[in-house]
Structures are given as structure tokens and as C-alpha cells.
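Colleague: Below you'll find a set of structures to go through.
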Structure P
């Protein structure tokens with residue numbers, strides 16, 4: 001295995017991490033901004049009010065996106081296994 005292959009594997013791994021984390025992070029961002037907007041409109045400045053809806057939304061999004069995440073990670077692992085055996 002040469003340096004170019006190692007760099008390609010690292011690049012693919014970084015892209016996989018971005019693909020897996022992006023939907024969950026976007027859900028957290030949208031829920032956090034909407035709760036902050038609601039707090040600003042109602043002038044309820046409770047700091048802990050943001051955490052419970054955001055945690056629930058993130059857990060729900062992880063639960064919903066888990067099959068897609070698993071498919072992405074399985075395909076990446078198959079590529080790595082093929083490279084280890086020397087096919088790809």
C-alpha cells in the first residue's frame with residue numbers, strides 16, 4: 001500500500017464521517033434555532049429549555065437515519081476489505 005492509497009482511504013473516511021454526521025447535526029441546528037426563536041418571541045429565557053427538545057430530536061433523527069448510516073458504513077468497510085485482500 002503506497003501513500004496515495006492511504007490518502008485516498010483517509011479522504012473517503014473523512015467524507016463518510018461528514019455524510020453520517022451531517023443530517024443529525026442539521027436536525028440539532030434546526031431544533032436549536034427554532035427553540036431559540038421561540039424563546040426570543042415569548043421572552044422566556046430559560047437556558048435548560050433548549051436541551052430536552054434538542055436531545056429528543058437528535059435521538060429520533062439517529063433512529064430514523066440509522067439504516068442509511070449502516071449502509072454507508074458497510075459499503076465503506078467492503079471497499080477497505082477489498083483493498084486489504086488486493087482486489088480493488
Structure Q
């Protein structure tokens with residue numbers, strides 16, 4: 001696996017994890033009762049984006065490490081993946 005492929009796979013895992021982590025712990029302005037003038041009541045009261053970026057980086061690194069371990073040790077052979085991805089034989 002080339003370095004470019006490793007980086008591309010990690011970036012994909014990072015973005016998927018980021019979008020999964022993004023809604024955790026979000027309280028809207030309506031829920032918190034703290035309305036900023038001129039904003040939507042459904043807008044987040046506190047963003048905490050940098051903490052979510054940190055958690056995303058840690059979680060995606062763990063996911064990538066597990067997937068890389070599976071790939072390097074050939075725990076999921078390519079022939080098995082080809083066999084299960086083919087349409088069923090009737």
C-alpha cells in the first residue's frame with residue numbers, strides 16, 4: 001500500500017467519523033434558553049468544534065489502525081471479499 005493510498009483512506013475515515021461525531025453533545029439555543037439576537041433558535045448554543053476535531057482524530061486513528069492491522073496480517077483475504085461481493089448464483 002502506497003503512502004498516497006494510506007493518506008486517502010485515513011482522510012476518508014476521518015471525514016466519516018467527523019460527520020458521525022459532529023452532532024454529539026449539541027444543545028440548540030432553544031434548548032439552552034440562551035438566544036442570540038438574529039439567529040435561528042435551532043443553532044447550537046456552544047459549538048465545541050475543536051474538541052470534536054480532537055475526538056475525531058483519535059477515533060479515526062484507532063479505526064484506521066485496526067483496518068491496517070487486518071490488511072497487513074491478511075485477516076480478510078481478497079478472495080473472500082470477491083466471493084461475498086458477487087451476486088448469488090441461482
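Here, each number is a calculation from the coordinates, and none is a lab measurement. Remember, it's a predicted structure, so these values are computed and weren't measured experimentally. Cβ atoms are built from the backbone, for glycine too; each structure is taken alone.
Colleague: Where does the value -31500 come from, among P, Q, when helix-only ellipticity at 222 nm (-39500 (n - 2.57) for each DSSP H run of 4 or more, over all residues; to 500) is the thing being computed?
Modeller: P
Colleague: Then there's this: Have a look at P, Q and say which one yields 36 for relative contact order in percent (Cα under 8 Å, 6 or more apart), as calculated.
Modeller: This figure was derived from P.
Colleague: Can you rank P, Q by distance in nm of label points 7 Å out along Cα→Cβ at positions 14 and 30 and just name the one with the largest value?
Modeller: Q
Colleague: Here's another thing I want to ask about it. Of structures P, Q, which gives 66 when percent of Cα pairs over 17 Å apart is computed from the coordinates?
Modeller: Working through the options, I get structure Q.
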